[in-house]
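What follows draws every value from the coordinates through simple rules; no lab data is involved. All values derive from a computational prediction rather than experimental measurement. Cβ atoms are built from the backbone, for glycine too; each structure is taken alone.
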Structure I
Amino acid sequence: MNPEVTQYIEKLQPWQVNVCHALREIIFECIPESEERLQYGKPHYLKNGHYACVIQGSKDKVSFVIFNAAELEDIKGFFQSTTSPDRKTATIKEGQDVDYSLLSQLLKRASYSLQ
């Protein structure tokens, strides 16, 4: 694990730290060979040199962006396209129940073909 990413996470609000640790755990379970780095001020995860996902903490949420996600279904109000159809974002707010199992499945499906 990259110490710069750890520092990024530890500076967030306590509830965000918990969410980010859980996301980080599923990333390494889904993509054990992933490369973790701080890029553009956010934790990025690559598989075979291709972007797989990004974690971003902001004032009132944590965003989990999955790349290569065009084939994944939107989940209204939780997981949807943002800037491009190839990127979908799960938005997590304080107190929200998070289906980490679902996020893990989505990440596995999206990252499977990254060769």
Structure II
Amino acid sequence: MLYPSAALQQIFYNAVLHRTYEGTNAPVRVHWFNDRIEINSPSGPYGNVTAANFGKPGITDYRNPNIGEALKAFGFVQAFGRGIAAAEKALAGNGNPPLRYEVTQSAVICTIRACC
């Protein structure tokens, strides 16, 4: 398979959970190309998370804790702060390249490249 579903789910959930909902009506955008998928979340890093430490293990903060609790209650996320690591593990197990991030103050774009 080109993309493991577990990795796609984790990145999609993160895009919805961590985006800003104040001051913008911009949607989370998913662009599917022949060789990659780009997920664009309309918000930059928040709280303890910065452009420099984005995606590093143990660095978490929650812009939308109520949405996080709802996602957890409905079984979409299992544990907070583990989504990126779970996505990277699924990608590595499938033979995909590592995740790539473009982090700005107004957006986070995560690129998942196809395997093989």
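Tabulated data
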{"item": "Among I, II, structure where mean count of other Cβ atoms within 10 Å over residues 34-41 as derived comes to 15.8", "result": "II"}
{"item": "Computed 23 for relative contact order in percent (Cα under 8 Å, 6 or more apart) - originating structure among I, II", "result": "I"}
{"item": "With FRET efficiency 1/(1 + (r/R0)^6) of positions 66 and 98 (r between Cβ atoms, R0 = 25 Å, to 0.05) derived as 0.95, matching label from I, II", "result": "I"}
{"item": "Structure with the greatest value (metric mean count of other Cβ atoms within 10 Å over residues 26-33, set I, II)", "result": "I"}
